[in-house]
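Got some structures for you, see below.
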Structure 1
């Protein structure tokens with residue numbers, strides 16, 4: 001598509017061709033490059049701006065890319081980010097464009113987004129060793145430079161089974177005088193609102209040593225108030241950077257209010273580490289906490305220590321996709337052994353970035369819970385029996401998000417989760433559907 005250039009040519013060009021100059025799109029690119037190399041960046045910028053409307057995708061993409069470099073050179077990073085994001089929304093597999101987007105986020109001190117895109121760059125086709133080394137250097141610098149982050153999310157959260165009920169409405173025992181029954185709560189659904197606020201601050205003691213502190217507030221409100229859930233979380237401790245890795249050790253504290261009443265407090269300790277091995281990233285950690293409950297009867301049964309260890313390997317497949325697995329072990333020791341358990345969880349998931357700014361994350365999980373001692377229970381044929389409880393929990397999560405409002409600092413996400421718990425004690429079996437429509441702001 002030829003275009004007319006009549007205004008804004010430098011004097012030398014105007015003298016040679018007064019009035020209107022008609023150029024092809026290819027000639028327009030060559031003209032813009034000449035103007036840029038002559039140091040006349042404003043004129044080059046105007047030509048690139050016209051070429052953004054080209055009907056030839058390769059022309060409009062190259063113009064947008066080169067124009068973004070002009071914006072970066074004059075430290076207009078938001079404009080550069082918008083152009084580069086627009087290119088990736090049309091052509092998600094362009095690793096070079098993702099690299100420049102990561103660099104623009106880095107220069108704009110948006111550390112979390114810079115890190116995400118630099119990690120994806122590692123999956124690009126035929127990445128030269130020098131580029132991979134530069135990516136690792138940027139990732140090390142992000143760890144050193146990052147001094148704070150704040151994430152705020154709010155949304156709508158319908159839930160089909162707030163009380164994790166099996167669906168039965170009564171429990172009966174067969175006696176010599178006939179059935180003796182008691183009513184049990186059925187499934188209770190609800191529509192709620194959620195607010196999540198998480199802040200991190202890093203005090204730097206030296207280039208590679210500092211203090212990491214975390215403060216989180218997580219609120220979920222349902223209309224009746226019976227299932228309102230408020231959690232306050234705080235953590236703090238040393239953080240060390242070494243090579244392409246980081247590790248932190250934090251003292252933790254959690255306080256929970258459930259259904260309008262104090263539920264419990266949990267002091268503890270956690271250790272977290274991340275190691276980057278090129279396209280392979282390994283997160284790991286362990287934690288301890290002491291669970292104390294506000295109600296005396298609940299505390300007498302459930303008070304105790306909880307131990308957890310996890311591994312989460314992630315592999316960058318391409319510059320628009322990754323796969324990750326999760327291995328998680330939790331031991332919950334309680335005052336009464338029948339309520340304590342060992343839980344082993346395995347998960348497998350994947351991320352893919354589509355055209356038009358949409359990304360999809362899908363994950364499946366399987367958890368086996370083995371309880372520590374036997375318990376009496378009522379069978380589904382009205383008898384009393386004794387067994388050690390075992391649960392098998394299946395989970396599936398689908399998460400769809402978009403970057404179309406990223407210029408406003410917003411990332412809308414729609415998440416659906418299905419949970420199916422099976423058990424050798426039939427009254428502990430249930431199904432649950434949850435939707436989380438969340439809009440997140442990062443600062």
Structure 2
């Protein structure tokens with residue numbers, strides 16, 4: 001037991017340190033510059049009092065994702081080191097939340113399961129830098145998914161153990177977390193509400209009662225989702241969404257292509273483990289049903305994007321995280337003889353792949369970080385020489401583990417919003433790029 005505990009905490013530490021380093025090596029990119037400024041008057045955000053009027057205008061002109069973007073304003077107002085450390089800790093909290101959901105009732109410090117989770121979370125998301133490192137992206141994706149797994153833990157306790165959330169403080173925290181997770185992205189919010197409704201229905205069918213806190217959680221999640229959809233700015237986005245069978249079919253093909261590229265094999269692995277688990281006479285039907293519900297959420301969060309007007313790759317991360325949750329939960333229901341072999345094989349292979357990928361990711365991240373700093377130094381030198389209309393270079397991502405990967409930052413268009421706010425932030429009149437490095 002003592003060795004297991006030491007290995008468990010060693011894995012957490014050995015994960016935290018390189019994730020912290022990746023956070024340190026992630027500079028401000030694109031939207032980060034925009035959220036340094038108020039939406040109502042374009043002045044720099046300097047106090048908490050500036051955030052509320054900015055977000056009111058934000059909901060009118062951009063979208064209804066108010067909850068995460070309040071944090072964007074806040075963190076961009078504070079010293080960068082605060083977000084850097086908190087974001088690395090949030091990554092660890094995400095892993096621990098998955099572990100809490102997946103570990104068998106009698107397991108303590110199951111470091112092999114933690115290794116599987118560690119490797120899957122690092123390797124499976126198709127675009128790690130944008131969703132887990134980039135400030136504006138992390139608060140909408142990593143922070144959402146971290147809160148999501150801990151909200152789901154409350155539902156899991158009710159489904160698995162008939163254990164209810166008690167106390168006003170815990171209920172309020174659950175409600176606030178539920179509000180946040182359904183105010184971040186439309187596709188995952190829909191899947192979360194579906195899953196909450198399934199859990200509540202399952203409890204009603206089996207036990208004829210549902211803890212009040214779960215109804216409160218579901219209500220706050222639903223209200224948050226409606227605010228996300230009904231914000232004035234969202235009306236234009238909805239009108240721009242797919243209309244007509246041809247467009248919906250084309251968008252479905254895009255969603256299917258992404259699913260086949262990034263989720264096909266994890267889905268096959270989950271289905272294979274599910275059928276093996278069904279042969280286990282000692283399986284827990286509640287946990288099997290819970291895992292199936294999460295797998296359905298992975299499909300919903302992806303294919304609901306057939307109705308969207310565009311599908312950024314970062315929006316796919318919800319699908320992979322639902323799959324990770326479903327997979328590690330069903331792993332615990334596989335017959336013991338199979339489970340030991342599969343756990344050992346998965347822990348060894350995923351940890352090896354993660355280590356190799358980390359060795360590759362860190363130099364690329366450092367290279368992009370140095371290039372971003374060199375660009376800023378070049379821009380400042382020209383500005384200090386009296387040049388306010390500047391031509392510089394754009395930065396291309398070299399790996400999914402840097403924030404420049406698959407993102408439009410500075411472009412050839414001086415009126416494109418990242419160009420506008422980069423120029424404003426650095427005291428320029430105008431900036432464009434003439435090449436990419």
Structure 3
């Protein structure tokens with residue numbers, strides 16, 4: 001189970017919960033497209049022409065060839081695709097989907113993450129591109145919809161924004177839709193500046209992402225993607241991948257991307273990546289964590305064992321740090337957490353305790369994690385205590401996390417499995 005990212009994401013949720021529950025109306029629109037999204041703005045008070053325009057769609061019958069030799073891409077995609085510009089590891093495309101405005105897509109080889117980079121590109125369009133196009137200043141914006149899901153084993157994020165440019169009787173309203181997905185070495189971001197065509201836009205993006213992800217080398221023997229929801233709104237995902245290296249150790253790659261509304265027009269965004277190694281019996285060897293919050297580096301930390309001591313160095317909130325853990329015994333890895341869960345499930349014991357390094361809890365020390373059996377509950381068969389946090393979850397017979405819940409006052413955070421490949425044990 002993805003304990004490290006579950007803890008870090010829970011911390012982010014707790015920090016944002018008060019603003020979120022006080023600012024986002026409980027009256028939300030339902031998902032009206034084939035992608036996994038949830039409306040954040042009620043459409044009841046909008047004019048009828050606007051709601052009718054939102055329902056517009058087109059059938060994508062045209063196919064065009066998408067070639068990108070740098071990443072071995074050569075495949076037909078939906079819509080009429082055109083390469084517009086190439087510069088500094090960025091490929092910029094337009095896709096004609098039969099609407100008044102084209103879909104704009106970027107392939108980025110350097111990026112902050114699916115959440116931060118998506119927000120940055122949409123924000124630039126809202127503050128620069130759209131005002132220049134309309135020759136009117138941006139006067140307001142509102143979060144219209146958030147979403148997350150999976151395209152052929154690749155997780156994605158969705159953010160739609162309702163905006164108004166101009167003042168008085170010169171106001172013009174519009175909808176800027178955005179989607180992002182990370183596929184191996186690149187990040188794909190597409191946006192569409194037109195009311196409606198939500199399914200059409202997603203279909204073009206889906207085809208674009210599949211063309212790139214199809215050629216990705218996937219050496220992992222286990223890959224799982226979990227969706228985060230906050231008060232039933234899909235706000236992000238985490239991904240966990242295990243592969244075996246040449247020395248027989250386990251390489252663990254963890255990713256999470258989150259978009260959290262903090263008021264009607266603002267979004268908090270967090271992208272975290274972690275790479276670590278574990279012995280086959282579940283003991284952590286070393287770990288590197290990298291996190292970006294709201295377009296700024298929040299953490300870049302490395303944990304290693306030197307002379308039988310655990311040492312941490314790197315950058316935290318803009319300051320250079322160096323720690324030596326008081327705890328000197330072995331630490332449980334994320335791979336090891338699956339082994340621990342299986343061992344507990346097969347034993348007569350009701351609980352088990354382990355020490356882990358969770359950088360978001362306290363990078364200068366280890367944290368005791370307790371896993372407990374839960375009996376006679378169809379919705380959860382285990383409970384996990386991580387410091388002040390308690391999470392109840394359901395796991396299958398292989399220890400794979402299926403869904404989980406944590407409640408804190410008016411906030412209810414859920415995780416559910418969207419995708420899984422393989423088993424979390426050595427083949």
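Coordinate-derived values only; no laboratory data. If you're wondering where the values come from, they're calculated on a predicted model, not measured in any experiment. Cβ atoms are built from the backbone, for glycine too; each structure is taken alone.
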Exercise for the section: Work out distance in nm of label points 7 Å out along Cα→Cβ at positions 149 and 285 for each of structures 1, 2, 3, then name the structure with the largest result. Expected result: 3
Problem - semi-axes √(5λ) of the Cα gyration tensor in Å, for residues 269-316 alone derived as 31, 10, 7 - corresponding label from 1, 2, 3 - result: 2
Handout entry: Given 20 for relative contact order in percent (Cα under 8 Å, 6 or more apart), calculated: source structure among 1, 2, 3
Key = 2
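If percent of Cα pairs over 27 Å apart, for residues 117-276 alone is calculated from each of 1, 2, 3, which structure is the one that comes out at 31? Let's see the in-between values first.
On the way: 1: 52; 2: 37; 3: 31.
Computed on structure 3.
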Fill in the blank from the handout: With helix-only ellipticity at 222 nm (-39500 (n - 2.57) for each DSSP H run of 4 or more, over all residues; to 500) computed for every candidate in 1, 2, 3, -23000 is reproduced by structure 2
